[in-house]
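See the structures that follow.
Nothing in this text is a laboratory measurement; each read-out follows from the coordinates by a stated rule. What you are looking at is a predicted structure, and each value in this text was computed from that prediction instead of being measured. Cβ atoms are built from the backbone, for glycine too; each structure is taken alone.
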Structure P
Amino acid sequence: MNGYDYSGKTPSFRPELTLVERGSPMGEYLRRFWHPVGLAADATATPKKVRVLAEDLILFRDGQGRAGLVHARCCHRGSDLYYGRGEEDGLRCCYHGWLFDVEGRCLDMPMEPGNGQKVRGKVRQPWYPVEERYGLIFAYMGPPEKKPLLPRFELLETLGEGEELQADDSNLGSGGYGVAPCNWLQHFENVVDPFHVPVLHQSFSGTQFVQQMGVKPEVTFSYFEQGVRTEQVRDLGDGTTLRRVTECLLPNIRVVPSPRLAEGATNGIGFVVPIDSTHFLVFNVARVPIGTDLNSVRSKPAGKDWRDLTAEERQRYPGDWEAQTSQGPITLHSVEHLASTDEGVAMLRRLLARQVKLVGEGGDPQGWTQSPGQELVGSASGNFMAAGRPADPAVTS
């Protein structure tokens, strides 16, 4: 019976693309890059729990203003350093008072003879290096000898008059929901799926952005130096053509122009950070007019903020959150049926699979560099209006 539900086969997902634990293929690939672990304001004398790439960590700031990221379990007797406190020189454990600096060195063992001076040099709390940029704290969690330069993003480097940078961790691209209970790739590949926009965000759930986004686009997909790019051309019917360019930058960065069609180059980026294999969070940074609330860019299903929708309204007016999380904690790739409009998704998966394989064979992935001067990342993303239809819509890298 063709199409009958019982096949005898167990559906499965692609572990090499989805699992992020240490030692997994994707986990090792992602650990070759820097990832945001918090906002700059999150690092204070009060320890903050952070879970990234399936590791439980503690973010803090010492009295000298230095941010630190250490494993949650104290290397002495295993107490959680969340219950410690930041001091002038580091983070002190609540149990026996061992003090660790931002690089895990033990500086004080107050109950040991001589404050542990003879032995504390042999003890080190597991830690990761951090750097601050764009209002975020980035961590590198991979092999020390493979630590790359922290990237700079061209679109965030120069502020216009009256602009400021704002950073946010409320998952704005999915409506401001916070931690999402599904695999990071279910969100990341959505960036190169422009065909869902006229359906999910317009005809099915009503206008969640602007009417023009409901026009079915002609789409070109392409690889470029940093990842996968989509170019969408919409004939707006008034003699105007909208050319919209979105990008997935390796390994997990989205560059998506305003869905409300603010014209010109994209003003912000989002880091799709896996918390573990079944949860993720998006950190956003954008150039905005001084005093602007970055949260104002959220979509409004049924004209409301997502948090204000009832369960019944979420069923009637689904958005990205519902479409992505309802695929399950990790979507079952073996029972998907990709079509021609999924070309961007297939391209991104192929590219990531190649990068994972390359790292597994001892190579350095695309977009990784230890060479000063090569860490600046450009972008062609944006909304571009033109009278009539462009003769050649192709974007150059």
Structure Q
Amino acid sequence: METPANDDRYQNSRLASLDALRGFDMMFIMGGDSIGHALEHWKAAESGPLQVLAQQLNHVAWEGFRFYDLIFPLFVFIAGVSLVFALAKAEERGGKAAAARRVIKRGVILYLIGIIYYGGWGNEIAGREGIEGIRLFGVLQRIAICYLCAGLLYLYLKPRGLLFATVGLLGGYWALMSFVPMPGLDQVSFEEGKNLANWVDSKYVPFFKWDGSHDPEGLLSTLPAIGTCLLGVFVGMFLRCPKTTEQQKVLWLAGAGVAAIVLGYFWGLQFPVIKKLWTSSYVLVAAGWSALFMALFYWAIDVKGHSRWAQPFIWIGLNPITIYLLGNIMNFDDLVGRVLGGPIKGFADGLSHGLGDLIIALGGIGLAVFFCWWLHRRKLYFRV
């Protein structure tokens, strides 16, 4: 298998495909929406395939599923796959208790980083000062909670117990959302602001909430999100299984992915696929696509040994938290705009209206990739 020169991170115990898929996902987290917005304003992309691409790089308003709605749950899914490899090693070295302490420590640190990421006590996004500006539930906080819960469950439950936990989380959330109407309403609704999850946020989640009275990463919807991470745990356990050949792993992953997508959309007929509620049907659809991407990357990189094409993704995947936090401190698009703005942007817009914004968006991603390459060359990896 082709591996980065002089890099001991890719030994037999580590999947290069997992780092590559994480980096692929992070690339869209860094700038996928910028490209989508730029395409929307580019005259040449008003119709045809580019317009379809622009739509796929933006979230649906409420119900439905696009490619960009996969990005967040894919990262949670990957976290589940990764923790199996990491905790298996930690448990072998120091025992179950030491591994559990590691999970708790990393979960708490990542959660606190999430609080700081969204402004901490001086939340400019919320437009509030002091404790009222704190966002308790956000993207990093959700990842932290999912990692913490899934990690502890993996350490202390057998596979059958993990299966019961996953089914219980997804089934229990479905039952609550489908049979318990929001107080004040006579019947169950999945509309925004009229469902049980949004009501729980408005009633029991203090301080700043992203959508006013509720949060897309809110309290109740964190339960099925843990299920997303646990589905990743099952994939990690499967990939570590020595009794199954690499080709069989690819086929089983692909088959399971297709089955999950079909089952998710079928479930969605009653329990709609809604990212902002992280519905159980959404979990299955997103996990299905995640498994398909995992199968594709695993087959291409770890089975066939073709890794050169994925090097930029690997650079990003080895430093996901670093690049995510750095993007909050300095906007890569703004930095590129200072260089490519003015005459260059004006010239591009003169050729085709809106082309300048697309060039800046692509340049922003390119700058972020370059920074990850620079860190990788110096073997600088920030780990929580």
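Summary of computed values
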| read-out | value |
| --- | --- |
| Source structure (of P, Q) for helix-only ellipticity at 222 nm (-39500 (n - 2.57) for each DSSP H run of 4 or more, over all residues; to 500), computed value -21000 | Q |
| Winner on FRET efficiency 1/(1 + (r/R0)^6) of positions 194 and 330 (r between Cβ atoms, R0 = 35 Å, to 0.05) once structures P, Q are ranked, highest first | P |
| Winner on relative contact order in percent (Cα under 8 Å, 6 or more apart) once structures P, Q are ranked, highest first | Q |
| Per mean count of other Cβ atoms within 10 Å over residues 90-97, the highest-valued of structures P, Q | P |
| Label whose coordinates, when Kirkwood radius over Cα pairs in Å is calculated, return 22.0 (choices P, Q) | Q |
